[in-house]
Structure I
Amino acid sequence: MNPFILHTLVTAPEASQPLLSNVQHNFGFIPNLLAGMATSPALLEGYRSLAACFDKTQLSETERQIILLTTSRLNGCRYCMAAHTVIAKSAGVPDEVIAALRNNTPLADAKLEALRQFAGTVTERRGWLDEVDLQGFYTAGYTQENVLEVILGVGLKILSNYTNHIAQTPLDKVFEQAVWSGADPARSP
C-alpha cells in the first residue's frame, strides 16, 4: 500500500495551502489528520467547514465532544479518540465524562447519557432509528434540531475516522498523552 502523504505548507496542493496556513495559525501546528486530508483540498475544506458548522449548533462543548468521542469510539478511531480527549480536556469537559466516553460506561448526568446513547444508536444503525429511539431522546430534553445536530457531528467524525483508518494517520506528539487502545470494531475477532 502506498503511504499517504502528510503535507506541509510547502508540499500541499495549492488549493490546500491557505487552509493549512489557517490551521497552523489557529492551532500553532498542523495536525497529522489535516496534513493527510490536504491531498484532497475538497475533503480538507469540507471537513473544516463542517467542523465550523458543528461548533455553531445549540449543543454545548461537552455535548459536542460526547458525540465526537462516541462516534470515534464506535468506529475504533484511535487518532480521534486521543485527539478529542485532549481537545475535550482543554475545553473544560469534566474528566469523569471523558473517562466514561473512552471506557464506554454510562454518564452520571441522565441528559448527557441520553445523548451518548442516541449518538451511539445513530452511528451503529447508520441513521435507521425507530420512534422509541427518538422519543427517548426527546424525553431527555432534546429537540428535532438536536437530532439533526447529532447527525452533523456523526457525519463530521465519519470523515475523519475513515480518513484515519485508510491513511493510517500517525498520532501527533501533542495527542500522545491520551493514546487510546480500545477495540477496533472492524478488526476485532
Structure II
Amino acid sequence: MRLSREKSLMLAVDLQAGLVPVIEHGEQAVDEAAWLGGLATSLEVPVWVTEQYPQGLGHSELRLLEALPGHRLWQKCHFGAHDEPAFAEALADSGKRQVVLCGTEAHICVMQTGLGLLEAGYEVYWLVEATASRRASEARLARERMTQAGAVAVSADMVAYEWLHRCDDERFKQAHRRFLKGRSSRPLVFD
C-alpha cells in the first residue's frame, strides 16, 4: 500500500477559521496540511477542502487556502464528506483511489469521512500531525478506530517522499528546494 501521486488525492476536512482556535494543536494541523497541500499541488495531486456550516464556523483558514492554489472546495451538511452525493460522485469520477485525509474534528467529521471512504473501497491515509480535535484524547481515539477499520496512519514527510518516489529527477530537485530543504525542525505532536 505505497502511496502514488498518480492515484492520490489530498482531502482537508473543515480546517475552518472559527473552529481551529479551539482545537488542541489546531495551528499545527493547519500548518502541516498547508505544507503537504502545497507539495501536492506542485506534484499535480488534487487537493480538496471541505467546510461544515461556514456561516457559523467560518470559512477555511486563509493560510491553508493560500497554500493551495487550484484546490476544490466542498460545502457539506453531512459530517462525513463521502455522504454528500455530489462529493462521492466527483471522487469516483476522479479515478483516485488513495485519499490522504486530515482536518478537524478528528473524532467527528474526519473520522466519519474516513469511514465512508473505507466503506466505499478507497485506501485512506490518516495524516496524523494534521488531524486534531478539541481534546487530543479524542483525536488519538479517532486515529485508533480508523486504523482498526483499515486506514493507515502516516506523517506528512512519509507521504511527501512516497509521492516523490525518487531523488534523481527534476521534480524531486524542485520539491527539495521549495518544500523539503527548509522543513522546520520544531517538534510535532502526534497525540
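Laboratory data are not the source of any read-out in this text; all were calculated from the coordinates shown. Treat the numbers as computed from the prediction; the structure is a model and nothing was measured. Cβ atoms are built from the backbone, for glycine too; each structure is taken alone.
Which of I, II yields 13.8 for mean count of other Cβ atoms within 10 Å over residues 25-32, as computed?
Source structure: I.
Distance in nm of label points 7 Å out along Cα→Cβ at positions 97 and 113 was computed and gave 1.6; which structure, I, II, did it come from?
I
Who wins on relative contact order in percent (Cα under 8 Å, 6 or more apart) among I, II, i.e. which is largest?
Checked I, II; max of relative contact order in percent (Cα under 8 Å, 6 or more apart) sits with I.
Just checking, which of I, II has the largest value of mean count of other Cβ atoms within 10 Å over residues 49-56?
II
I have -11000 for helix-only ellipticity at 222 nm (-39500 (n - 2.57) for each DSSP H run of 4 or more, over all residues; to 500), calculated from one of the structures I, II. Which structure is it?
The read-out was computed on structure II.
1.4 is what came out when distance in nm of label points 7 Å out along Cα→Cβ at positions 33 and 153 was calculated for one structure; which of I, II is it?
I
Any idea which of I, II comes out highest on distance in nm of label points 7 Å out along Cα→Cβ at positions 145 and 169?
Greatest value across I, II: structure II.
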